[in-house]
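See the structures that follow.
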Structure 1
Amino acid sequence: MAYSTLLYEASDGVATITFNRPDKSNAFDDTMIAETIDALKDVERDAQVRAVVLTGAGKNFCAGQDLSPLMQYYQSSGAIPFGEHVRKSYNVIVTKIRTIEKPFIAAINGAAAGAGFGIACACDLRHAADNAKFRMAFVGIALAPDSATSFLLPRLIGWGRALEMAITNAPLDAETALRYGLVNRVFSADELMPKTREFAQHLAHAPTRAIGLTKRAFNRALTCDLETALEYEAALQEIAGRTEDHREGVRAFIEKRAPRFNGQ
């Protein structure tokens, strides 16, 4: 794929999307927002892509919204339609990540702040370099949370810790993030991408239809009661039970061999 603000690579079932504005700490401008949405549509449509890695070029993952144009807006119009901007940008990106039924791994190679932090939280798994830093950042410029951080962060690390991050704007280092449950694994900076790609390739060769249904179940369970979750699990199990991968998994178990899943 030819993008001006992203790098896109797909091989062995894994698509890697790299935010590529390193001179701006990979902060989002309008072009990068549009290209990220377009790249997510591509991985959704491409049946050969069975797992996705998001990362950043250079020293940072993503610093969130590029703030440099803000003063120009204020000088020309005096106001910015933040609500409209968020609805058309980060809301779309986060919704895509959560609803595309393929596993997403954020490989956080440095600072993740603001909307960049929200996008990392939206991914299914988070791998961090040992020098990674996490910051909500919104209150630092007197804004409220967006990019689903108010929804996802308390569910990842607990209400009290999430609120403290939000209102103090204090950064979280990688080891603390691991202890809090914000990230799943921490690697050295040199190992982050090789280890994450290896893990993503493992998921890409797993029963990805079942992983997608699992992701759908977890999404629903975030906001429903037990009775609804149980019924939804039953409905999804009906779907999973009709897949080729399920039959292959049973055959492999009985034949005492490794299964050969194809995502169908």
Structure 2
Amino acid sequence: MNLFLEVNDVSFNWGENDVLKNLNLEIGENELVSLLGVNGAGKSTLLKCLNRILTPELGEIRALSKNINEMDLIQLSKIMSYVPQSVRSSFTMDVFDVVLLGRRPHINWMISNEDRDKVSNTLRFLNLEDFAFRRFNELSGGERQRVIIAKAIAQDPSIFLLDEPTSDLDLKSQIEIMKKLKELISNPESPKSALVAIHDINIAARFSDRILLLHEGKILASGKPFEVLTAENIATVFGVSSSIEWWNDSYIRVMIEDEIKEKD
């Protein structure tokens, strides 16, 4: 398996709070990997370290076998795109132009027909053609999130970093977006990978090739969904007692019991 992303002994602190502690992980070619953990576990912090929004105190991060600190931001943006947890910018421009911003790392002097075609194809891929000439700032929160995901796809990276990409979406849109991401990542003719921070265990189980459980600054468990999402691991990470039912190793029902496990 070709490794697209390698995190070696990465540590990050917010003051005296150790958020990430000598954390290690690997993500391979054509892998969609979900990152699960409680609020404040460090999921967003990890994603921001991976694309250099934040700088770890210790450790090394490699993308496509290259140390990310040895790349300039244009080089990094060509291979890695990031979707934040919330969209703070309220662009006063058409959706087409917002998605076109994803092409900036690839544009030298002028926007090419290839760039415009990439945007058009991405909007079509996500069923957003009807949004192309609507103003971004007039969209709902869920519509904006879909457009920001389109912007990341139009960037045409090798690695996607997505922080709660379905949080503002209705159930149907959540399923549609995850299906499209899975289709994109699984395409053997265009090698890509994705690390997705997400809360919904059922969504993660259905669409992930692998799941990482983040607990106390480290990866507690890594593996296929049915291997990682056990009652024991859920109790350790989320502090609740549960019973688990699986169908075909990808559809899960987590039944939370009344008794809440007290954390040490």
Structure 3
Amino acid sequence: MPRYDRIGQGYTRTRREDPRFRALIHAALADARTVVNVGAGAGAYEPADRHVIAVEPSDVMAAQRPRELAPAIRASAGNLPLRNRSVDAAMTVLSVHHWDEEQEAGVRELRRVSRGPVVILTYDPVVSASMWLMAEYLPEVAELDLRIFPPPQQLANWLGGDVRIDEVPIPRDTPDWMLGSFWAHPERVLDADARAATSGFARMPVEVVDRVVAEVSRDLMSGRWDERHGHLRRLDALDVGLRLVVATPG
């Protein structure tokens, strides 16, 4: 069963597109008219003004795609049902870490089918591990991420060609409540819907989640969290490891 058949229920309630991330992704796609989106999920960040081929193995996630988006093809990243250089661009948004043993094959497939740019939104797990949530309360997710997120430079090596890796600070007011967005919102740790829509929390044993909720709740009530991290609430954005990897053929 695809992982998001288990943890994708209600995903779109808290994981809504951030127009600033969308603008970065669409700019990186340049003038591509045909785009394959691998791990397309519910369709967040897909360009509406181009022909998109969506690839998504999870029925639960695909069922949440809006009617105006193309239905998703059920396939895995490691064996895309497309010919060589058959699309102008390829993209994947916070998906590569779910490709398990197909990570390298999947990234190379993105390069194979695209005539132009390959655009990957991902995390640098070394940077994200230093965020207060992982560093002080949830080291289990930091350890997991270090295992499952390919470092951005590794993605660059698999892609070849000319590759740039851009830092993407997460705005405090982002509507996309990915785990990194919790940096200024510790209260989200106490929100079951917010937790469930992040793969980090969703993949943790219940006893780990219960422990973290109890500890963060305790530190919010006592004022300890704000004593240590309250300055974050005054920032507009913070780099917590989100990265945009853009590769063009050499």
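Given that distance in nm of label points 7 Å out along Cα→Cβ at positions 100 and 204, derived from a single structure, equals 3.9, which label among 1, 2, 3 identifies that structure? So the calculation was done on 2.
Assuming 4.8 is distance in nm of label points 7 Å out along Cα→Cβ at positions 188 and 228 as calculated from a single structure, say which of 1, 2, 3 it is.
Working: 1: 4.8; 2: 2.4; 3: 1.9.
The correct label is 1.
For distance in nm of label points 7 Å out along Cα→Cβ at positions 76 and 92, the highest value in the series 1, 2, 3 is held by structure 2. Quick check: 1.18 is what I get for Cα Rg over 2.2 N^0.38 Å, for residues 108-171 alone, calculated from one of 1, 2, 3. Which structure matches? Going label by label, the one that fits is 2.
Assuming 18.7, 62 is Rg and Dmax of the Cα atoms in Å as calculated from a single structure, say which of 1, 2, 3 it is. Spell out each step's value before the answer.
Numbers: 1: 19.2, 71; 2: 18.7, 62; 3: 17.9, 58.
Traced to structure 2.
None of the figures in this text is laboratory data; all of them are computed from the coordinates on show. Note that the structure is predicted; figures quoted are calculated from it, not measured. Cβ atoms are built from the backbone, for glycine too; each structure is taken alone.
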